[in-house]
Structure P
Amino acid sequence: MGEFVERSLADTMPGLKLPWFSRMLMFPRGWLLGVPLPWVVYASLLSARRELSPAAVFRFAGMLGLFLAVFVGALVIALTLPFIPYIP
């Protein structure tokens with residue numbers, strides 16, 4: 001899917017050079033698959049417990065919400081960076 005977006009950007013805006021941060025987030029080359037590993041490990045640890053405490057559940061949900069907020073914020077910045085004029 002990223003290749004189609006990359007080709008579409010190259011066709012519609014040929015002079016637009018993407019910053020490395022934008023390329024890293026818009027066209028992930030495998031690093032995105034490793035992002036959910038901490039939650040998989042923590043979920044397996046939580047499922048091994050007999051009783052779940054509310055603190056552990058809120059910690060898991062809070063970490064997930066914090067990651068999503070940071071990721072969406074970084075994605076918004078990455079998508080707006082190409083359109084900010086660069087003055088050397």
Structure Q
Amino acid sequence: MELAIILLMFAFFLIFFKLLAVVFKVGLFVLSIPFQIIGAIFLVVLMMMLLPFVAVAGVLAIVFAPLLVIGPFLPLLLVLFGLYLVVKK
């Protein structure tokens with residue numbers, strides 16, 4: 001009988017602390033909502049400030065993308081250009 005009472009008390013303590021943890025977690029979430037809103041506004045402002053730089057980077061990437069394709073063949077092209085200059089003379 002004592003074991004059943006001890007287990008029942010343990011179950012009540014476990015439920016009590018679980019509910020206390022849930023209430024604490026909900027309270028912290030409610031307290032953090034204003035900070036989340038401020039963070040979202042800050043993020044939107046930062047993204048709007050970075051948008052012109054991203055646009056310029058995109059245009060430069062489109063302009064210089066062919067150089068990335070030619071880059072690995074550059075040593076071969078330079079050797080062929082050197083041979084062309086030697087044969088030309």
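All of the numbers you see were taken from the coordinates with simple rules; none came from a lab. Note that the structure is a prediction, hence the values are computed from the model and not measured. Cβ atoms are built from the backbone, for glycine too; each structure is taken alone.
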Have a look at P, Q and say which one yields 7.9 for distance in nm of label points 7 Å out along Cα→Cβ at positions 4 and 52, as calculated.
Q
For distance in nm of label points 7 Å out along Cα→Cβ at positions 20 and 44, structure among P, Q ranking highest is Q
With semi-axes √(5λ) of the Cα gyration tensor in Å coming out at 38, 15, 8, pick the structure among P, Q it was computed from.
P
Note: helix-only ellipticity at 222 nm (-39500 (n - 2.57) for each DSSP H run of 4 or more, over all residues; to 500) at -21000, derived from one of structures P, Q, originates from structure P
